[in-house]
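Asker: Each structure below is given as structure tokens.
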Structure P
Amino acid sequence: MNYQPLTHATRGFLFTPAGAIPLIDIGLQKKDIRAGWMKRWNIGRMDYAVAPGLYAVGNPDPTSPVLVTANYKFSFDSLRRELEAISAWLLVLDSGGINVWCAAGKGTFGTDELVRSIEAMRLAEVVSHRVLILPQLAAPGVAAHEVILRSGFRVLYGPVRASDLPAFMAAGNRATPAMRRVRFAAADRLLTVPVELMQILRYLPYLLAAIILLHLPRLRVTTMLNDVFPLAAAIFSGTVLMPLLLPWLPGRAFSGKGVWTGLALWLLCWLLLPWSLAEALAWMLIIGAVSAFLALNYTGASTITSLSGVKKEMRLAMPAIITAAAVGIILRVILRFTLGG
């Protein structure tokens with residue numbers, strides 16, 4: 001894995017019994033912001049990590065708190081930018097360049113890695129206390145009772161969001177109910193849309209090539225739009241509309257929610273395009289299937305799903321999605337070459 005260099009954010013070193021510790025700026029520079037936006041659009045997103053280790057912010061001493069995070073650079077940046085006027089040690093675990101929540105579920109942000117990092121960084125020689133503050137979303141991967149037995153450090157779970165850390169620490173490391181609540185508001189959901197869009201747009205040239213082949217030998221823009229427009233509607237339904245309306249759509253299954261938004265845009269297409277009844281039926285199956293599949297894919301970006309639940313939904317939904325898409329595509333091809341539709 002290629003680590004993101006932090007030379008631009010390092011303003012010196014603190015010398016401790018365990019060695020020299022990089023002193024990191026809390027403010028994000030244009031380089032950080034630019035790289036962050038690129039990752040939001042899925043450009044190099046899987047190679048966005050800082051070197052694991054021990055860092056310092058402010059002017060920490062042996063009594064300063066130890067905050068633990070993942071080496072996914074978004075996680076690291078989200079933490080350090082909230083530490084204005086706070087002096088602390090940052091213990092960055094090697095999570096494989098994955099955020100805290102996902103890494104905790106996969107086991108890379110877990111008990112073994114935390115204990116290993118404590119020993120490797122000689123943390124007991126840097127601080128005089130034995131308390132670690134971890135993000136609340138790390139809890140699925142970390143067994144606190146094992147950590148204290150194996151390392152002597154006690155795990156204290158902080159708030160869900162790094163933005164609540166200053167208030168949490170000012171209150172004597174006590175969290176309010178609001179700090180413990182996982183919020184997944186519309187703004188949070190929309191932040192994930194660019195990644196989902198870019199993933200599906202990789203296949204756009206193949207989809208356009210299929211539409212062109214369908215309309216050979218006579219290519220007319222007006223007739224091709226009858227296929228391009230509903231396909232775009234299906235993609236928009238599953239990657240944008242479903243996440244935006246997620247809390248209000250009926251049912252618990254994400255694929256089912258995708259069907260609802262797909263049907264809504266299918267009706268819109270039918271109102272705007274000169275479809276026959278058979279064409280409308282074909283596109284109802286295609287749009288519904290594509291939207292449901294993309295909505296199901298969105299489970300990996302949501303904080304309200306579980307691994308077991310996603311696996312169960314995939315077993316139930318994928319056969320129906322594949323069948324609906326296959327029937328719809330076959331019907332659309334038949335209509336094109338028999339009725340010229």
Structure Q
Amino acid sequence: MANVYAVVMAGGRGERFWPLSTDERPKPFLPLLGTTTLLQDTVERLRPLIPLERIHISIGTAHRNLAREQLPQLPHDNYIVEPLGRDTAACLGFSALHLERKDPDAIMLALPADHFITDDAAFRRTLQKGIDNLAGATAVVFGITPARPETGYGYIQAEKPAVGSDAWPVIRFIEKPDAANATRFVKSGGYFWNSGMFLWSNRILLELLQKHMPTTYRALDALRPLLGRSDAHPELLRIFSGLQRISIDFGVLEKVSRLRLIPAEFGWDDIGNWASLERALGADAHGNVARGRSAAVQSDGCILYSDAGTIAAFGVSELVIVQAQGRVLVCPKHLAADLKRLVTAVGPE
């Protein structure tokens with residue numbers, strides 16, 4: 001365990017939880033589910049397994065100070081600051097360069113900062129099973145047993161192992177399916193939601209990038225001598241701007257063999273939009289979910305969220321009603337996943 005390091009991927013855009021979230025304060029930095037933010041929850045969940053000195057935050061330049069405010073206990077050297085976002089292949093490749101400087105034998109646990117997870121102890125048990133099964137595998141992925149025929153997630157098909165083994169050999173990655181295939185996956189078993197959490201030797205990750213994404217690897221190699229230099233930002237930005245926008249799944253994992261999957265023992269949701277709060281927080285007897293001061297009369301199936309003042313729903317159904325940051329959102333719940341179109345139309349203040 002002494003060489004296991006966590007890389008928590010934080011940042012993103014502020015579109016899916018507008019108007020509460022913004023580009024300056026995206027989802028990981030919001031207290032959507034309680035009094036602490038999703039980023040703070042992620043770090044606290046990890047701490048009993050991985051000490052603070054080995055927890056790193058991959059962050060954009062715009063969010064570095066915000067992350068430090070929320071995580072004052074984290075060493076400043078543990079922030080891996082990207083000059084701009086280029087998806088997870090670039091993010092994790094850049095993170096690998098930082099871990100390489102600290103520990104040539106590092107094992108990287110990569111995970112998003114903004115997921116909802118129930119049962120922290122079961123979460124850590126699942127991660128420990130991944131660590132225990134990494135030997136002999138190219139990488140370990142963590143799969144979520146589907147709770148419904150979800151078409152918004154990628155899936156991983158895996159083969160049930162022999163009795164006594166926790167690790168399922170991965171057969172293939174599957175892009176977001178249509179409803180018919182999603183239903184088939186849930187019924188047949190052996191298919192898992194892709195959680196976006198991965199475990200691998202840091203050295204092997206760099207070797208895989210060199211083999212499967214040689215252009216990206218050459219750019220990363222050019223970044224190596226720039227790390228730690230106070231005058232390097234212009235050159236870092238120049239190199240980063242040329243990196244391919246692609247996920248680590250597409251760029252690497254779908255092309256390699258000897259992957260192993262550990263089924264999650266914990267409840268999970270990626271909290272993708274306002275409507276998903278009902279899965280994480282639960283609803284009242286009328287199907288309403290409320291945070292902040294609100295009232296719902298003769299209304300059902302609504303999401304009510306206020307960060308200041310009172311909002312009220314009367315005689316309506318299946319709406320998202322949000323008052324935050326001096327703005328108000330009202331939309332049908334089924335359109336919450338498409339909020340980007342509205343944010344684009346509204347534009348910045």
Structure R
Amino acid sequence: MTTTSPNTIAMMSAGSVDCDVHIGVPDNAALLPYLEPYWREQVTSRGIEALDLATYPPKNPLSCRQDWKSGKGKPGTDLGVLQRNVLDDRGVALAICHAVYGGQVVLNADLGAAICKAVNRWVREEWLDKEKRLRSSIVVPMQEPALAVAEIEHCAADSRFVQVLLLASGDMPLGKKYYWPIYEAAVRYNMPVGIHPGHAGRFAPTYVGWPSSHLEDYAAQSQSLQGQLLSLLYEGVFSQFPTLKVVLMESGVSWLPGFCWRADNTWRAMRHEVPWLDRSPSETLHEHLRLTTQPFDVPDDPATLDALLQQFPAEDMLLYASDFPHFHFEGGKVLPCGISHELATRIAVRNPVETYPRLSEASA
């Protein structure tokens with residue numbers, strides 16, 4: 001069994017925040033007490049047993065490290081395992097958790113809204129109330145922005161909800177004005193928007209059609225996230241909402257410099273199409289975009305890591321994350337080899353606090 005490295009624990013400074021922790025909904029039966037009576041009857045009578053998204057099949061080795069399995073249930077469903085491996089062993093002060101569940105993608109928007117509301121209630125009572133160091137994203141029905149805004153407004157009264165959670169692939173690009181009410185509500189309640197891998201399953205998850213394996217699907221998720229960044233940039237979301245922060249979770253990191261170079265070059269040649277974007281894409285993203293540190297797809301070589309970190313303002317853009325319970329690093333090496341103690345502190349303490357203003361509200 002792998003164990004946490006003492007050196008890694010020492011790098012986690014006081015006040016560190018883990019910005020990507022997954023909690024699993026066991027099944028719809030767990031949500032029944034939190035559903036309104038009508039929807040409880042609908043879920044029961046129609047035999048809707050589970051709405052897991054396919055991004056992380058429960059038995060796939062990537063879905064959970066062996067030493068993070070509880071021996072019962074799906075990955076991420078055991079509070080004690082999370083407390084021990086995310087909070088206690090790594091000396092983390094707070095963890096932001098996400099329940100990536102299918103209420104966001106069912107075709108019936110009202111059913112989706114009911115399930116999202118039940119998930120948020122379940123998170124509040126079964127996780128936040130039982131562990132004071134946990135914070136949460138708000139799961140919203142992406143199918144209907146008005147319903148999503150209503151759920152944001154409902155959850156915002158509890159300062160432990162610190163972020164609005166969207167999926168990387170849905171029915172249309174996230175920059176479309178259709179989604180702007182969600183961004184307005186996020187800004188109004190001082191929350192960033194987190195975008196996580198996952199898709200509705202109604203459209204191919206890659207730009208070239210349907211893949212033949214989960215491996216292709218998973219590897220293509222970073223391309224979906226990049227496509228959403230282009231949409232947010234060129235549709236004018238950051239111009240319309242100048243204080244909005246967007247957090248890409250599980251997107252990787254090393255693709256960012258090349259992506260920015262290409263975006264800048266094409267913008268210079270074709271900026272007449274997007275007059276509202278008055279700064280280069282890279283400048284805009286450096287201000288509005290944040291990325292979590294797992295998976296950190298670079299070789300285990302400090303010189304290579306340093307060369308990468310020189311190409312974008314990592315000291316401002318990166319957020320510490322374990323990506324519990326997913327299997328993205330061995331042992332306790334939760335941050336890449338070569339990150340200095342000073343940078344680790346900025347990534348784990350300062351950047352999360354600046355990205356998630358409601359962390360301070362909830363702590364107070």
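Asker: Computing distance in nm of label points 7 Å out along Cα→Cβ at positions 18 and 314 gives 3.0 for which of P, Q, R?
Answerer: Structure of origin is Q.
Asker: Assign the value -0.64, -0.89, -1.07, -1.34, calculated as log10 I(q)/I(0) by the Debye sum over Cα atoms at q = 0.17, 0.20, 0.22, 0.25 Å⁻¹, for residues 50-137 alone, to the correct structure from P, Q, R.
Answerer: So the calculation was done on P.
Asker: Here percent of Cα pairs over 29 Å apart was calculated and came to 43; which of the structures P, Q, R was it taken from?
Answerer: Derived from the structure labelled Q.
Asker: Further question: Rg/Rh (Cα atoms, Kirkwood Rh), for residues 250-289 alone was computed and gave 1.24; which structure, P, Q, R, did it come from?
Answerer: Source structure for this number: Q.
Since every read-out is calculated from the coordinates, none of them should be taken as a lab result. Computed from a predicted model, the values in this text were never measured in an experiment. Cβ atoms are built from the backbone, for glycine too; each structure is taken alone.
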